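Asker: Listed below are the structures to be examined.
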Structure P
Amino acid sequence: MIEYENLKAANAPFEDEIRAAAQRVIESGWYVLGQEVAAFEAEFALYTGSRHCIGVANGLDALTLSFRALELPAGAEILVASNTYIATILAILQAELKPVLVEPDLATYNMDPALVPQALTERTRAICVTHLYGKSCHMDEIADIAGAHGLHIVEDCAQSHGARFGGQMTGTFGIAGCFSFYPTKNLGALGDAGAVVTDDDEIADRLRHWRNYGSKQKYVNIYPGVNSRLDEMQAAILRAKLPKLDQITAHKRRLAAIYDQELSKELILPKSEPKIFDVYHIYPVRHRLRDELRAYLLARGIRTEVHYPIAPHNQVALRGRFTGRYPRAEVIHATELSLPISFATTESDVYQVCGAIAGFLAGPAATERP
C-alpha cells in the first residue's frame, strides 16, 4: 500500500533528535511558556526573516488572534479566497468580522488578484490570503491593491512553510503571517501547534497578551484574552525539525518534478511560475472523473486525499452567510485530487502512482464518458 501520509515513517529520520528534545523538556521541569518556546520563536523568526514570532496553540488561533490584534471594528469586511480551508473563514468569524469571498485563479488555486477590486467596499479592512497547497499567492499584485486602499494583509501560511514569492518568504508580506504546525504540515509537530510572525512591534505585543489570558504580567490582564500557548514539548520538537525543513522541502520538490514529467497532460497539473518557489505541501491534480480515479487508485493500493470535498459556502456551518455564486471554487472542489507527496513517499512510489494513473486514463472509464 502506498499511503497518502505515514507520519510515523515521515518522522522516523528525526527520531533521535525528537527524543532528545522531549527528554530535554522533561528534565527541565518547565512545561509552559519556557525556554523552548522562546528559543523556537527566535529560530523561526530568523528562518522567515521576521522581527517577531509568537507561538500559539494551533493554526486557527494564529489567524483568529491576529485578526483580534488588528482591533478592527466589529463587522469589518475581510476578503478571503472562496476555496480556502474553512479554518480561515472561521477565524474571521470568531474575531467578529465579516468574510467576503473572492474566487481563485483556476491555474494557481490562490485568490485571483484581478477579482479583488470588485469585492472591495467602504467596509473592507483587510485581505486574508491563503497560500494554498504550498504555492505563494501573487503577492506583488495583492500588495499593490492593499497599499492603494489602505488595507492590512494577513497571510494564512498553514501550508506554505518556506514557500517564497520573488525570493521573499510567505508570511512576511503583510502585518501577520499565520502558521499551523499540525503533524501533516511540512514542518509538523507531534500534535497541534501554531505561530504568528510579524514585523509590527505593537501587534506582537498584543498577541503575546492575547495568547495568555490577555496577560504578560501574572494576574495583570490587559485584554479579554484566551489560553492559546504553544506547548513547551511541541516547541522543542519543532526546534528539532526546523533545521530539517529545507531537506523536507527539497524531497517534496523532487517528487513533484517527477509528477510534472510523468503525468499525462489530460490531468490539470500544478502551475509552475519562475517567481514562485513551491514547497508542495500538497500536490493537487484535477480531472473531471476525480472520484472514479480515486477509487481506481485505491483498488491498486494507492491512497489519495481530496482538499477539499465541500466548498466553504456549501458547508452547513456557514449556511446563509454567503449569497453569491462561486463556480470556480465549486469546480476545484469537485475535481481536485491530492497525490502522495509525503516525506515518507519514495520516488519509486511516485513512478508507481504515475503508472496507475496512466492505466486509468487509457481505460474505458476515462475515454467513454463525456
Structure Q
Amino acid sequence: MTLHSYERDLAVWIPILIRLWRARSGAGTLPADRLSPAETQRVARAVRQLTQGFGGGRTLAGGNYLNDPDLLGAYLLYFWPVSYVQARFCLDAARSAGLAVSGGSWLDVCAGPGPLSCALFDIGATRVVATDKSASALAMGRIIAESQHRDLQTREWNSETPITHGDLYDGIVMGHGLNELWKSDPGRNARRAGLLRELCRHLTPNGMLLIVEPALKEVNRELLDVRNDLVRSRYRVVSPCFFSGDCPALADPSAMCYASYPWSIPGLVADIARAAGPDKSEVKMSYLCVQAPETAAPATRVKPRYRVLSDHMINKAGRHRIVICGAEGRFTLSTRRGAGFPAEKEFFKLKRGDAIEVYNMEVRGDNRELDETTLIRLPASPDSKRRM
C-alpha cells in the first residue's frame, strides 16, 4: 500500500461513517455511500454551524459538539474525511523529507473519532494508541476502526494531566487539537510548546511529531510561534520548512504559512460542500513535523531547497510573483510573462505548497527574479501536490 492511495482508502471509510451517523441520528438507510437530498441539507446546516463555531470566536473549539446528532454528522461526514486526507498529505511530506512513516507504533493525541488514527492504519501502522478527553469520541473511533478489523487502543487524557505511561512511539500525531488547548490563556503558546516537548520524550530514536491545524490566520500564526519556541530549543523542523531560524512570516502581521492543494474530492464531501457553501476544491491546513534534539538524526537533506508559500500574484507593473522560503529566508520570486526565460514554463506551473529546487536566481534587493540562467525543478516526490 502506498501513501498515494488515499482516494481508494477513503472510499472504504465513507460508507462506514454514513452508517454510523445514521444509526446514531435515526436517519435513513440508502444510498450506502451518499446521502439523500434531505440528509445532505441536514448535514450542511450543521456544517455551517460547526464552521462558524471553529472560526471567529471559536466558540465550539474544545466543546462537546459530538454529543449533538447533527453536529456529529457534520464532523463524521465532512470534517473527518478532510482531516484524514490532511494527515495523508502531511505524512507524505514527512516521508519525502526522509523519515520512515510506514509501520511502527503511533500515538494520536486529541484523536476525537480517529481520522488520523485510521490514516495511520492505512499507511501500515502496526499499533495506534488514541488519546482524548472525550470517552464517547474515543469509543466512536474504536467502532470506526474495528469495522475494518483495526485494533485501535484508547486512553482518556486531558491537557491538565501529564502523559504518564512509559510507552515509546515511532511517531506522534495531533490533528486540530493544539489550538483548542488553553485557548483563553495569554501564555497558551508557551504551554503548547511545553506539551510538545513532553510528547517528544515519548518518541523512539528518530521518531517524529506531526501537528496538523486549520489554515486560519490566528491559528496559523500561533503554530508558527510554537515552532519558533521549539527551533530555539534545537528541535529540527522536518517539514514544511527549509529555513531553520525564527519563522520570517511572523515579521509581517498579515502573513501566513499554510499548505493548500487540489484533491479528488469524494462525492459525499462535494455534495455537502455545495449545499453548505464552502469551496472544497482544495484542502488547506497548517502543519508542522519536528524531531526532538535528542532523537533527530543529522540533517542530510539538500534538496528540495524552497517551499512555495503563496498563489501566483500580479503587481501593478504586470510582473507575476510567488512567495518562497528556503535556507536564505522568505522572499518573492518574480518574472514577466512572455520574457522568454527557459524557467518560465516551470515557474507558472508552481502552486502553493510545492517543494522546489531553484538555481541562479537574479537578486533584486530583498527579492529574486528569473533570468536566462535560472533553473527550476519540481522534484518527483510525494511532496508535490500534482502527485496527489
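Quick note: the coordinates plus some simple rules give every number you see, no bench work behind them. Owing to the predicted nature of the structure, the values given are computational and were not obtained by experimental measurement. Cβ atoms are built from the backbone, for glycine too; each structure is taken alone.
Asker: Computing mean count of other Cβ atoms within 10 Å over residues 164-171 gives 19.6 for which of P, Q?
Answerer: On the way: P: 19.6; Q: 14.8.
That value comes from structure P.
Asker: May I pose another question? Comparing P, Q, where is relative contact order in percent (Cα under 8 Å, 6 or more apart) highest?
Answerer: P
Asker: Compute mean count of other Cβ atoms within 10 Å over residues 220-227 for each of P, Q and report the one that scores greatest.
Answerer: Q
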